[in-house]
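What follows draws every value from the coordinates through simple rules; no lab data is involved. Because the structure is a prediction, the values reported are computed rather than measured.
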Structure I
């Protein structure tokens, strides 16, 4: 696989909304500069998302909600993930602060649409990207 050929596409139906080369040598310099410059205004929001997903327990909660949800109770999360109440409370708080988790009623949790998209994008895309890069090196 040619390194320069790796790209991500954001699509709605058959329409390509955005296309991104995965390496700087695949970008026209002006386009990359513009994207990076615009990124600075989003650092706070991106930091919240990265922070919310930066712990295995929070990743496990998001995965459980996507697999078994759409809504799971506090006690179901404790039971399914074998976590104590403090771990579930702190993890769900952090995910809510990052805008990835909603609490439709007391003791019940669901992924927000932003949470679903962020979790799936960051975890699955990164997993497949790392595999592609590992295969590229072999």
Structure II
């Protein structure tokens, strides 16, 4: 089972304020523990939304919209893990360091990732499998 731990953006992260050394060290230690346990797949911080863009769909028309974006649901970073159970993922998520610069109240969101097998048999799924999309660690 794969899970994404989603770190929500804050005013500081959207302003480009870099995390202090203490927070970087805590995150580094946590990710080393994930790696040692064999559950870490990936993890990264994201640049501010001012360096991003969106693709807006209007029917079949596509328009590029440059950031920054005004939203309380922006993402500042993520960690991808693969665990045997949902409970194991909860235990790892519970240990995630508080990602705010000042230790203020916040939350991280954890979402299970679809596996290609979840969609059932299909030619489209077979094509994605052949491209190694949705490939699990160690497979």
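Values as computed for the structure displayed
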| quantity | calculated |
| --- | --- |
| Of the structures I, II, the one that 38 was derived from, the read-out being relative contact order in percent (Cα under 8 Å, 6 or more apart) | II |
| Which entry (I, II) yields the derived value -8000 for helix-only ellipticity at 222 nm (-39500 (n - 2.57) for each DSSP H run of 4 or more, over all residues; to 500) | II |
| For P(r) over Cα pairs in 10 Å bins from 0, in percent computed as 10, 32, 32, 21, 4, the structure of I, II it came from | II |
